[in-house]
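Structures are listed in the sections that come next.
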Structure 1
Amino acid sequence: MHRCLLDVRPASWRSMALAWAAGCVLLSGVAQAAGPWVPARDNEVVEVLRERSLTAQEKVWRALRAQARAQPGDVTLAVAVASQAIQWSRQDGDPRWLGQAQAALGHWWTQATPPPEVRLLRATVLQSTHDFDAALRDLRALAQLPATALLPAQRAQAWLTLASVLQVTAQYDEAQRACEALAQVPHPVPSPWLSQACSLELRSHRGEADAAQRGLTQLAQQAPREWSGLVQLIRAELAERLSQPDQAALLYQALLLRQSDAYTEGAYADLLLDQGRAAEVLSLLKGRERNDALLLRLAEAGAAVNDPANAQRVAALRARFAAARERGDSVHRREEARFTLRLLRQPAQALQLAQRNWAVQKEPADARILLEAARAAGVAQPVTDMRAFMQRWGWTDRRLEVLL
């Protein structure tokens with residue numbers, strides 16, 4: 001997944017990836033409620049840590065991690081460990097991998113100017129935990145370095161991540177410049193293709209959704225197979241915004257057949273929920289309860305079909321969000337707002353969470369939960385403000401238009 005640190009998988013492209021995939025920081029398990037839980041008996045199972053033996057790749061990584069811990073100042077070892085941990089965090093959404101990545105970079109974590117390869121990974125962890133301001137400081141600094149300071153793949157990753165963070169925070173003009181700069185990264189990185197994908201997605205948010213869709217369809221036919229997943233995901237999400245659910249479903253299904261990841265699973269589950277296909281969501285996400293975002297979708301699906309097991313899912317989510325608040329963790333405000341509105345039926349509280357989330361990140365999913373909560377709470381101003389925001393940038397999203 002990390003090829004020479006270049007990661008163009010979906011999770012690095014946007015906040016859910018930035019978010020689901022890319023970096024949830026809620027720990028799993030109901031046992032994270034406010035108070036400590038003490039087993040009643042010595043033989044009571046607290047948690048099953050592993051239900052399978054280690055793979056060869058995991059054994060190699062553990063050996064590498066042990067070397068890095070023994071030599072905390074070795075940049076090469078630290079980068080290798082952190083890169084693998086970030087890759088796994090994107091695959092399964094387990095936030096503990098991000099902690100492993102940060103620990104691997106601990107020798108340089110607070111340095112103002114760490115080595116460029118460390119700074120790139122630090123920015124990746126920061127954007128995954130939604131510390132966008134700090135991530136932007138690192139990414140903008142990397143963009144100013146001379147070409148020889150980073151390998152081509154690292155420079156491409158820096159521009160790509162910078163464009164992603166700027167897009168999710170609605171800084172579209174600077175994001176466009178980052179997309180254009182990506183095209184200048186030399187071979188062997190497929191920079192022109194990545195630059196086109198980057199720019200087309202931005203155009204889809206700036207009043208050119210139909211033209212962007214045509215461009216993405218053409219680009220999908222030209223993209224190298226190993227990188228085509230990115231453009232297919234952008235196409236799927238754009239098809240949803242253009243009210244083309246059947247097209248979006250086909251693209252999601254094709255992506256999931258190639259390789260499942262938490263972000264794509266969550267996006268496809270949302271489409272199924274919108275279509276009233278809750279039973280399919282329960283089947284799709286079975287066994288994925290450790291991922292907080294996927295558990296939320298399981299709970300929504302369970303509520304729709306009156307699943308007897310749903311009370312346990314809701315209790316688990318309630319405990320996880322409570323634990324996050326105690327830690328001062330604000331990463332999951334969008335998911336908590338959705339949980340509070342759709343499952344707890346508390347629109348006023350959901351609106352507060354959605355507004356605080358919107359102050360940090362501005363994607364269609366953020367707009368949607370804000371509008372839903374405002375409508376449910378009977379508060380008009382957020383709707384008026386969102387209408388102005390969408391008109392300013394030319395957003396096209398049929399799902400939002402019905403809420404305005």
Structure 2
Amino acid sequence: MLSRFLSRLHVLDRIAGAVLLCGLLCLATGLLPAASAGEAMTRAGPLLAFLGTVIVLAELTTEAGVFDVVASAVARAGRGSYPALFLWCVGVASLITMTLNLDTTAVLLTPVMLALASRVGIAAVPLAMTTVWLANTASLLLPVSNLTNLLAADRVALSPAEMAARMWAPQLAALVVTMACLWLFFWRRGRRGAERYTPPEPYRPADPVLFRVCALACAAFLLALLLDVIPLWAASAAAAAVVVVAFAVRQPEVLRPSLIPWRLLVLVPGMFLVVQTVDVHGLHRLLASAMGTDNDLLGMARAAGVGGGLSNVLNNLPVYLAGEAAVPQGNHEQLLALLVGTNVAPLITPWASLATLLWFERCHAQGVRVSLGRFTATGTVLAVGALAASVAALALTA
């Protein structure tokens with residue numbers, strides 16, 4: 001029976017289970033002290049609550065047709081011009097990531113882009129890649145833009161306005177490189193295969209009541225994030241609860257256990273436990289040696305490179321936590337460079353950031369397949385280029 005169950009699991013489900021099992025074995029055998037495990041789970045808990053509830057919100061909002069309405073509006077705004085559509089998509093993805101959160105972009109905007117592709121009749125991959133790349137590279141500007149920024153809030157010690165004043169230049173540099181790579185690899189005519197597109201008619205949702213409830217719930221969720229009045233996980237949980245109640249009344253058959261992202265909820269705690277174990281047994285010392293103690297350009301480049309490279313091997317959230325402890329207390333510029341590396345460079349592997357994992361989950365749910373080889377190759381070019389440009393801009397404006 002167990003073998004039959006395992007054979008039905010997706011390969012990513014097996015990987016997630018293996019990572020969690022490995023983390024629990026580390027805890028059970030004493031390789032990971034209970035105190036360290038508790039600290040890791042304390043910081044991971046709110047992230048898990050956010051991931052679980054925001055995925056449910058996205059699934060049901062998609063079912064209600066909210067993203068189809070937005071997609072048709074964006075397509076009409078482009079008026080049949082691919083360059084104009086490209087700028088609209090880049091602008092929307094960047095704005096949502098900067099002012100809200102990269103995971104919001106990955107979860108809520110990815111269905112918009114995929115719905116846009118189906119309604120306009122163009123390839124889905126260019127639109128999907130626009131979302132996942134900008135979810136990462138547009139997340140430098142504000143504390144709320146990235147979960148790593150929230151983890152860094154105490155050490156960075158900058159208000160939103162102060163952080164924007166410090167990070168605008170590296171953010172702009174990352175956006176310029178991202179736009180160039182998007183156009184070269186995915187959006188130019190040789191890749192997209194057409195000169196113009198036909199703007200679609202406005203989309204009419206099948207259930208206007210569910211549409212309005214879901215649209216208002218998403219708007220309230222985004223407003224709560226923007227105002228920063230309640231924790232991220234509480235905002236997503238409240239919005240998801242409203243939407244679930246609405247579907248329970250009008251379309252209860254849609255509510256099913258598969259709406260919950262079990263794979264991510266298994267993978268994330270396992271990942272934190274494994275990385276915490278490695279950190280206890282020497283990762284901190286290795287990172288400190290690799291990044292050095294200089295607060296100049298060389299020290300910034302080393303911190304950004306180590307953070308970005310290791311994020312693609314493990315994941316940017318636990319890597320930032322481990323790297324933060326290795327940066328000397330007074331090295332503010334080096335700490336910001338580490339943040340740049342863990343934000344901009346996790347573009348090469350699917351597990352490098354939670355936003356990328358969420359994006360893969362959204363693409364898989366809507367039947368869009370992205371070649372892993374192409375994802376890795378183009379992501380490597382962008383990661384190296386955006387990281388170099390961002391660190392240079394950070395140093396020049398120090």
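Here relative contact order in percent (Cα under 8 Å, 6 or more apart) has been calculated and equals 18, so which of 1, 2 was it run on?
Values: 1: 18; 2: 25.
It must be structure 1, since only it matches.
Given that helix-only ellipticity at 222 nm (-39500 (n - 2.57) for each DSSP H run of 4 or more, over all residues; to 500), derived from a single structure, equals -20000, which label among 1, 2 identifies that structure?
Derived from the structure labelled 1.
When you work out FRET efficiency 1/(1 + (r/R0)^6) of positions 101 and 245 (r between Cβ atoms, R0 = 30 Å, to 0.05) for each of the structures 1, 2, which one comes out largest?
Going through 1, 2 one by one, FRET efficiency 1/(1 + (r/R0)^6) of positions 101 and 245 (r between Cβ atoms, R0 = 30 Å, to 0.05) is largest in 2.
Each reported figure results from applying straightforward, stated rules to the coordinates on display, with no laboratory input. Everything quoted here is computed from the prediction, not taken from an experiment. Cβ atoms are built from the backbone, for glycine too; each structure is taken alone.
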